[in-house]
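What follows is a set of structures to go through.
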Structure P
Amino acid sequence: MTEKLTPLGDAIAEHIHAGDSVVLGACLEPDVPFAATHEIIRQGIGNLNVVAPISDASTDMLIGAGCCTEVTGAWVGNVSSGLGHNYRLACEKGEPHEITVHDHSNFSLGMALLAGAYGMPYAPTRTILGSDIVESNDQFLRAENPFSGDREPIVLVPPLTPSVAILPVQRADRFGNNHHWGSRGLVQEAALAAEKVILLADEIVAPEVIASDPSRVLVPGYLVTAVAHVPAGVHPAPMTGRWRRDTEFFNDYHRRSRSREGFLEWLEEWVLAVPDHAAYREKLGGRLEGLRIEGAALAAETNYAAA
């Protein structure tokens, strides 16, 4: 097996390029790879199309930093506070730059990633027929269900095959095999649909730990391009069993990003003036330790022995 363990900065530099379409987390609110978002900004990688199944304030940061010029998704913002200020300014006033939005509902985005994951030419759905999304996204195709007697209307959603999916996991081995637990949202569909997969592992473990429980494997190691050991790489987002959500950090970002000047000050303080994620964790200090989930709430034992 090929070893995949790579420093985060090297993984971003080697596998993400201007013009790529990128998924940065796909569990909706949990497991957002903010460490990767910050590293993309530090490296100045631009013209990205961010495929955004929520991913909290990550996309808003990338827009404000000039890295994201397209959004494929349903919503960009800060889950605890509302619509992202950089996103809104870009859409309404073209500040700091114009962006192109490929409208989706959360469900149609999931269907698009599902189609990409399984090599389907499209995914049929009825859920957006009553909305304006069908009109605002010219990639959707109105059709009729050939298997229904009344030729009911449906919408054909084209597949999404992102260039890269960057996904946090609780643990992985050096070969890219991994375990993920908790809410998965669209993370497995994103992993299978993407051309490349970069994992941010909260912990690196021996291969036998992963092999002990195949049911928790998110994506097999042979489909993983690189795995970076990034403890608390999701901060300020939560990670099941590892980290609580830093709601005040999100609220502070939302307050400060209301103006362009405030956002740039926040960006300098928390991203540009911080050389890497290790320094970011050090800057957080005891605040980060206060977010660590202690204790145990274990699942029931599973016996994989042969009958």
Structure Q
Amino acid sequence: MSEYRFEVSQQDAGSRLDVFLSRMDLELSRNQVQRLIENNHVHVSGKPQKASYRLRPGEQVSVCLPPPPPPELTPEPLPLQIIFEDEHLIGINKPPGLVVHPAASHRKSTLVHGLLHHCDQLADLGGPLRPGIVHRLDKDTSGILVVAKNNPAYRHLSSLFKERHVHKEYTALVYGRLHQSSGKFTAPIQRHPKNRKKMGVLASGREAFTSWWLEDGFGDVSVVKVVIKTGRTHQIRVHFAHGHHPVVGDTTYGGKKRVQSVQNPLVRARLSKVKRQMLHARRLVLEHPATGERLDLSAPMPEDMSDLLEFLRTYDQSASG
């Protein structure tokens, strides 16, 4: 069992215990931290506390990590669209519907299972169920994702993402007509207080920065290039929903309700058939962990999204003609 100790700084004072530990360099999710707290593996100045306990400056937080469970991953032959690969990392164009790594609700046929079948090795610093995973995409978001093959690459890539030295570019289809050519969202984001499966814009949330540029428009739908500086859960989806332009197909953040307001019945019928959020991570630019060279990776748009764009473009031309 490994033990770690942290002193609460003035800056961290007032933070929840689980939030504080999820920010530390333990490579643990907030859910994992909460389980450790529930199982009395976390103490504050020698005493167990609840996950919601508000820390005070100077308090000592100790964490005892039990040995990890044996790996439960069995390699699976899955089709992978490889964008880039060498002995240090692999870049994948993740299709919509593919879960990145195993979780309680999804234990098989994830991207990790496919990578273990394809690669001789992956970095083990991501944890037994997340080998090599330094960043993630939602299940129904498509696009470029890089995975570390060895531990030095994992450390370097993790640092790049943490220090915001990665350019992350997306294409999003959003409802409504945007009346500016570009804009920004800076609203803070945190877990929704009533629905733990959702995120929300709350004053007490963590800072989040989203920039966008209008690339095309089809009356009821706008096509935007999105660049995110931070990487909060569901960030793009939450920010655009907060700005009253939910992502097309996003049933969690208002896309399902918004489709009913589309005036043209043909377009409304087509949009109502969209089964996932129309969000695609199209480009990543970062420093190669071994050579230091600029690595610029792009992922082509998936068929369902390009087909929808073609429909909207064709209809827009016929309507204007």
Structure R
Amino acid sequence: MRKSIAILIAAFFIACGSAQGAEKIIIDADLGDDIDDAFAIGLALSSPEFEILGFSAAFGDTPARAKMFDRMLGELGRGDIPVAMGTPANVNLQAFTQRRYAEGGPAARTTHPHSVDFVLEQARKYPGEITLVAVGPLPNVGAMIDKDLAGFRKLKRVVIMGGNVRTLLDPYGIAAPIAPHPEWNLKNDIASAKKLFEAGVPLVVMPLDSTANLKMHEVARTALFSHGSMLTNILAGLYYQWSAYTRSPTPIMYDPMTLAWLLEPSLCPLTPMHISIDDAGNTKETPGAPNAQVCLHSEADDFLRFFVKKLTARR
């Protein structure tokens, strides 16, 4: 009996230590347009290394995005995680490809805190402890900076998917090089992107340079979708909605690299750089002290193996 009690006590303290050591994160995402946001959410929920303080719906039809967060979390038994919502905006720049899922579930939560207030409140509550992961356009982030820059600076760091710093080369040497150009997340709120790069908060950037090559080929998709857990079943359904809408079979895993890097930094080595955002939304390397840590290269096969193993580690 004493031995059993001792084992239970030891297990309790190990669990407490694990929880205390978890990385506190909040994810701000334009869930429901491209499919990579959903895969990023899946990676976060599959990783006990994270203490997810909340999710935040960003950009455009934020009420529908919040409904989609609510349905995913409810079906996965994670309705305890708060879902905040940014100010809706009437933008029709990209289709909400997974709207049928977002609006097809049971009634969502009746209220959601505003993203700006929620993130700033958490940052003040846990100064220097929270990583904000932003994987969509940045209106919520810009509004946080405008409302309370000092509070925003209480974040441990911000990790974003966004930008394109250097020429993109086809690893097989077939397609023509693609010159640096304004990337979706930053060009849809250039003013907020400028504010973020000038905010003085530690900033980690995953641009197209290190994410455009992360094509989730059929072998990886089959391995993931055949796992048969509730999470992988949800992701499979969302993938087929997205694929039918876009007529594209192969998703590019831009957003999940932000979380994969937090879990395994070797997947995306960082280079300190001074980045400026011009009026067209270009991310340009300019002279000056580094204001960001930027990943300029990643190995797609290494990432995909890591990603699939993480999401299929348990049911």
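One of P, Q, R was used to compute semi-axes √(5λ) of the Cα gyration tensor in Å, for residues 51-226 alone, and the result was 31, 24, 12. Which label is that?
On the way: P: 31, 24, 12; Q: 31, 26, 16; R: 27, 24, 16.
Value 31, 24, 12 for semi-axes √(5λ) of the Cα gyration tensor in Å, for residues 51-226 alone corresponds to P out of P, Q, R.
Once mean count of other Cβ atoms within 10 Å over residues 59-66 is calculated for all of P, Q, R, which comes out largest?
On the way: P: 25.6; Q: 15.4; R: 23.0.
Evaluating mean count of other Cβ atoms within 10 Å over residues 59-66 on every structure, the highest lands on P.
Quick check on the output: 3.5 is distance in nm of label points 7 Å out along Cα→Cβ at positions 91 and 195, derived from one of P, Q, R. Which one produced it? Let's see the in-between values first.
Details: P: 2.8; Q: 3.5; R: 1.4.
Here the read-out was taken from Q.
Computed from the coordinates by the stated procedures, all read-outs in this text should not be read as laboratory data. What you are looking at is a predicted structure, and each value in this text was computed from that prediction instead of being measured. Cβ atoms are built from the backbone, for glycine too; each structure is taken alone.
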